[in-house]
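Enquirer: In the part that follows, the structures are each spelled out as structure tokens.
We did not get these values from a lab; they are worked out from the coordinates using the rules stated. Keep in mind that what you see is a predicted model, and the values were worked out from it rather than measured.
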Structure I
Amino acid sequence: MASSPLSCSASDLYPLLGDGANATAAAEFICGRFEAISNKFVDTGYAVDNTYLLFSAYLVFAMQLGFAMLCAGSVRAKNTMNIMLTNVLDAAAGGLFYYTFGFALAFGSPSNGFIGQHFFGLSKFPSPSFDYGYFLYQWAFAIAVAGITSGSIAERTQFVAYLIYSSFLTGLVYPIVSHWFWSADGWASPARAENLLFGSGVIDFAGSGVVHLVGAIAGLWGSLIEGPRIGRFDHAGRAVALRGHSGTLVVLGTFLLWFGWYGFNPGSFINIMKSYESGSYYGQWSAIGRTAVTTTLAGCTAALTTLFGKRLLVGHWNVTDVCNGLLGGFAAITGGCSVVDPWAAVLCGFVSAWVLIGCNKLAEKLRYDDPLEATQLHGGCGAWGIIFTALFAKEAYVNEVYPGQPGRPYGLFMGGGARLLAAHIVQILAIVAWVSVSMGTLFFILHKLKLLRISAEEEMAGMDLTSHGGLAYVYTDHEDELKKQLGVV
């Protein structure tokens, strides 16, 4: 993280200090002071970089509150407590399982290309490779994946199923994917010392694939196996809107996620105190600022494109659609945020808005029900972000962010050839295959054991009343009457 200490040799100073009796002592004294000052600078560098990483981890963790508010506003009032509790437990259960297994499987180096082998339970921590702040940052990413999936299966999933899938996803499924693409040992990592996939590795800087596509595919299988909510489609197969109960919470959650994304994307540099050219005003701090700008522009463009696109398609302005469009832009730019120019981020956001609109139309045609559009948003826009990076990654930025490999491929449309695009297509296929097998099998087993979906009676009454002891918004007479009808004590 920080630079190595500067060296000082007393023997080099002797000729400069003359032949006096005190020359040796003076040279040793000067070098001792020099080395002490140098070590202080190194210590300061570590402190600055770790503080930056911890602050970024706090921002990413704040996204969990954003997910909670977004989910709460997007479901009906009778399921508010349920979805809020699942978001709390994503963080709590995810913390223990990522501590016990997940971090080791993801970053336990040295290891093979497919799975990590060290640091279980944070043994031998801190190490020259990782400090505690890095664990906290990666844990915040892991629970974000579980939050994506919870939105896809909201309003109809048994509480025990939430606990099982969240623990499995954060403790095993997601860590293995992050090892493939983010660990220095991963088979498709751009940080490998040799044998890079297609000469480049996969450039998925903050996780359009590793985070967003993984959460989306997991949610896709859960929602497919469960089937749509009661009343989501009529007898003729036409979609019926089951609107969330609070646009206010949706907007609040969106802004909290926007705020957290500045830890998600710029924070993925891990350190800030790194110069690209010694003594220059331009360095990693500049790249971090550019990443924040590309993130902002992609989200803003996607929001406006969705606003006017939906106005043309349905004839009115819809705040929920705009919020989802904004988040879709963020999901798309996440993979390439550090290696593209701001103008390319605008294009990324524009296309992502139409990808989301198209995925939602397709979902309706296929009678697929996702209460938060999580699969369409994180899956469709995440996949577009993976392709976008392979098309628009700029050579200079790629070499800055991933140094040490001269001639590394970059974006196809920027003159870098098709090797990066080939690597990114492999990434999409690998994620879809692994998550489909692992999470699809888990959801299928839960379904066969009758642990996945709640009963029709519970779904009609709402999970707050049947599973959590009462409604989030208390209307005493109404609640008492429902309890009598259902025989709930």
Structure II
Amino acid sequence: MTSSSNLTRRALLGAAGVAGIAGTAAAWPRLTGTDIPGRGEDALTVLILGTAQDAAGRQVIADAFMEEHPDIPVLIQSVQATDWGDFFAKILTMVASGTEPDIIYTATEGAQLFAERLALPLDEYVARDAEAMRDYFEDVHPSLIEAFMYKGELFQLPLDFNAANMYLNLDVIERNGLEMPGEDWSRDDFTELLRGMKGDATPYYWTNRLFGGVVPWLYVNDTSFLVEERADGGQEFWSTFYPGQERSGGYLWQASNATDDRVHETFEYMRQLIQEGLAVRPEEGGGNTLVGLFASGRIGSTPAGGYWVQGLAEGGMQPDQYDVQFFPRWRTQRHQFGGAGYAVMRTTQKADQAWEWIKFTASKQAMELAFPTPATTPTRRSMVNDNLYTGIGPEHWSRFYETLDRFPSTGPIPAPPQQAAVETALIRNVSTALSGGPDQVARSLESLDRDLRDVFAEEEA
């Protein structure tokens, strides 16, 4: 069991800063509804990022679970946060105040933070219920599972994911006399496509963050801003559920790679796109504001995952107005992805009941309740089908899952336990790197390298 004293100051404060932590702790019961008399007594508490409406939306899953397990009452709680980093900061505040839930739905960005300090490994439960779990693993790509292993142990069963593919506005393409690129298109093909859009729409719009920012360009250039390694372990799991697969005990990111020549080359390419007027400087924050711009034909291309399909439909865009393509090839065509699943807190007194929830929510029945619309990509291959996308998704919606099959080296976004501090350093230095000339790129990458070395050095101290 990990106590709050094991949490480093950076882990506790880095995700959102010092301000507001005391206030969050004091307001926590009201934020989650636990101040209402009788609510949550002896219940298995499940915490999600979102609003009260989001929690109510998952009640159908809780109801189905309690129908199968009438002896395990479940309380779904939600916490509003600006992003995953803000959400994790609030969770860490709960840990410090001793009011943490039993289960938390968390994404790749927090997977290793939870695995290192907060979550319970699932291996013993998975091994015990191997036959019951076989249907899930047979339906889920092994790359998604490997992304939620840490130092040889499995901490989450991913339920949804999104790879960074390239969305292309067919209205923009057609009115400029261009053609939809093929699956094997290159970086140079991409550049020429953007030149054909210039003067009409914004050719390329992107955001400054881990997912869909500079990282997918680093991946296709066969590099990353962190050194990527693989942990030992997991052989028994892989031989049981994925025989013949040569997989690891999970990803490790423990050092800076910011001064690598290919990192510089990637940043310089992005700088040149901006200088030529083919791309905007990357905007901070998520991509929700892009929906209206893309749907109205003012953006030609942007990186996003399958989660955008539902948003575009709600924004009034018809399926034949856009399509999705694999990310363009550079030295490789390796993609990045992020996923999410439930993690069991080490401090829970209801570990067995929590596992029953994990096991149930990974069933096809529960996942169909959880993902009735294409607002994300289900990890179960059998669910990514015509029923989900017909009439709402683009022509080549199958590429969302095919990304994993076509490009076996595709991997998760680089999110070590220090993810919050790492992403902060990346965002800050991307902004400065792309705000000047070639010399500014070199200086900013040296700054990024120093920042990252400080992050990892503080963790070791």
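Enquirer: Which of I, II yields 20 for relative contact order in percent (Cα under 8 Å, 6 or more apart), as computed?
Expert: The correct label is I.
Enquirer: The value -20000 for helix-only ellipticity at 222 nm (-39500 (n - 2.57) for each DSSP H run of 4 or more, over all residues; to 500) was derived from one model only; which of I, II is it?
Expert: Only structure I yields this read-out.
Enquirer: Which one of I, II has P(r) over Cα pairs in 10 Å bins from 0, in percent, as calculated from the coordinates, equal to 4, 20, 31, 27, 14, 3, 0?
Expert: Comparing all candidates, it corresponds to II.
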